[in-house]
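A short reminder: the numbers here are calculations on the coordinates, not readings from a lab. All of these numbers come straight from a predicted model, not from anything done at the bench. Cβ atoms are built from the backbone, for glycine too; each structure is taken alone.
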Structure P
Amino acid sequence: MRASLSAIAVLSLIATPAVAADIADMRPPPDQPPQSQESPLRFEAGLRYWLSWGRQEAGFAVPNLGDVTLNSDDTTHIVEAYGRVDDLYTSTFLKGQAGIGLATTGTYDIAPAGSGSIGTGSRIGYAGIDYGWMPLGQMDGPAALGGFVGYTYWKDAPDIGTGQVAATFGPGGAPTSFSAAQDDFDIHALRIGLRGTADMGAFDIQGEVAAVPYAHVSGALGGSSPNGFVFPALPGVPVYENQQTKLSGWGYGVMTEAMLGFHPTDNLTVRVGGRAWYLQGKLDAVFNGTAGGTNQPSMDLTSTFASIFRYGALVEVSGRF
């Protein structure tokens, strides 16, 4: 009996470590920090340079006097800040850009008042935002395609005319003093479009085309004094603006751009491409003039044609993270 008890005790001592090890294996593992998941958000931001060429055209028929036409052609150097956020989980994106013209040169013709070179007070710039969904393909894959809606504010006011209108007149009817009347032109445009991207490793291609179903237009025409409007129906009797000619109206058109990108590093992109914006529509103008020293009745004029076009080459340097 004593021998049996001794054997049992020995076996218990031998088995205890093994049982303890088994119990330890059955214990739940200690708490571990959760594994980090990659964010579905991807960011890109950078600067662009737009070498742009712009053209404005408009015409008005003045009852019993003749036609008034406006033509301007300019070259404007624009610097733009650009940014985009992609949500890979929902295949959506939000992008925005804002640009400002640093230098503008060119010529204008306001007939029958005068023509000349565009001045140094031009104000050309824009800001816009787009929100889109790209359900076709993969935004982080070889290709993706989708649509977007957006809004663009566009100021296109080259310094045309003399920048002043007549304030007072002498006995002969000619102006003797002037007030400032700088050209001004504002556009608020709704955008509905398509966007596509293709990624080829070290290179990428991206492009978009947007219809502008409606754009609200407002502004004022740069004054022409001391030049007067010399209409064929009033030979030798210039009509001088005594108030700045106000403009309002609407338009529609298209905006498009395409760019080819190169990735020298994983986070750096250099792109080159082009952009074009075109709108046409109707303008209403309110013209106030003085002829022969007598103020003439205010005239409400509707354009016979009106369009604006800006296009050119784009260069971009951006980072992504």
Structure Q
Amino acid sequence: MKRRFLVVRLSALGDLVLISPVLDYLSAKGEVHLITYPAYAPLYEGDPRVSDMIVVRRRGLADALNLASALSARDYEVMFDLQVKPFTLVLGHALTRRGVRVIRTSKRSLRRRLHVWFGLPLSYEYIPRLHLRAVASHFGEEPPDIRPSLKVSRRPDRLPDRYVVLAPEGSAPLKRWDFSNFSALAVRLNSRGYTPVWVGTEREPKVAVGLDLRGRTDIRELVGVVAGAKALVGNDSSAVHIAYATGVPAVVVMGPTTKSFGFVPPDGVMVAELPLKCRPCSTNGSGRCMVGGRPCMDLSVEDVLSILDAHIPHSPI
């Protein structure tokens, strides 16, 4: 019988991208069944690494017990919990009682908080590497070196020949570079012969320059748009992870968060940031600026352009 593995990552989009090395690793050993929320399931629809997609629509603890009962006949060898939250803890406990081994990833959440709150040292380690270490431990193996990757299955028609993707959104207002900066960057890119292509879900504010695809693409189309770009500039958000997973050079603007948290890859993504003592001030960009005015986001358009010119192939952009 073919080995069967259960992988759990419920959210969010960027975090789903970061588990792709685990899917590569496990799919070479057996069947991979993935549990996630409906909004993110399309990311891996049709992906040969995922044999079955299990969509969770109800998130209560009783729902976790019901799901465990429904999955008990599937003969999973192990459940890899890459989420680690109450729902998945209850699910894992229930499956353990049915003979399924459960392995949980290290999210380093406490270490990140201690780093932010008290300035305790936090060494950099890429999050996918942490996932792979946990997963490989089940097989008595060292974690392999696998970078995130996504399959490009859909791309909108009539995209420009030469374009740079701009991703001005973020999960929290504190970590958003001002929209006016993205607008000014769009003007500069356009003057250099690159069409700015805007992505995201928010239709406001309006853009004056470029192709506005915000709110007009599904997840698979978003992957296709990013994959065809010469480069991407974005806040600390899922679009940057998608760029790396499709081999597109990217610049990420970071303020309240830092690379030391482990979400930015070791190469291929350039960080635009200011060396301020108040950084980092948040583990995820939530909260408020403790010094006022968000000085960590006082990066100029020239700052970002200089990084693009220095690191992106076939510069200057």
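Structure notes:
- Looking at mean count of other Cβ atoms within 10 Å over residues 107-114 over structures P, Q, structure P comes out largest.
- Taking FRET efficiency 1/(1 + (r/R0)^6) of positions 75 and 91 (r between Cβ atoms, R0 = 25 Å, to 0.05) as the criterion, the largest value within structures P, Q is that of Q.
- At a computed -3000 (helix-only ellipticity at 222 nm (-39500 (n - 2.57) for each DSSP H run of 4 or more, over all residues; to 500)), which of P, Q: P
- Taking distance in nm of label points 7 Å out along Cα→Cβ at positions 171 and 227 as the measure, the highest value among P, Q is held by P.
- Taking mean count of other Cβ atoms within 10 Å over residues 131-138 as the measure, the highest value among P, Q is held by Q.
- Of the structures P, Q, the one that 6, 26, 32, 24, 11, 2, 0 was derived from, the read-out being P(r) over Cα pairs in 10 Å bins from 0, in percent: Q
- If P(r) over Cα pairs in 5 Å bins from 0, in percent, for residues 99-290 alone is computed and equals 1, 7, 14, 17, 18, 15, 12, 8, 4, 2, 1, 0, 0, the structure in P, Q: Q
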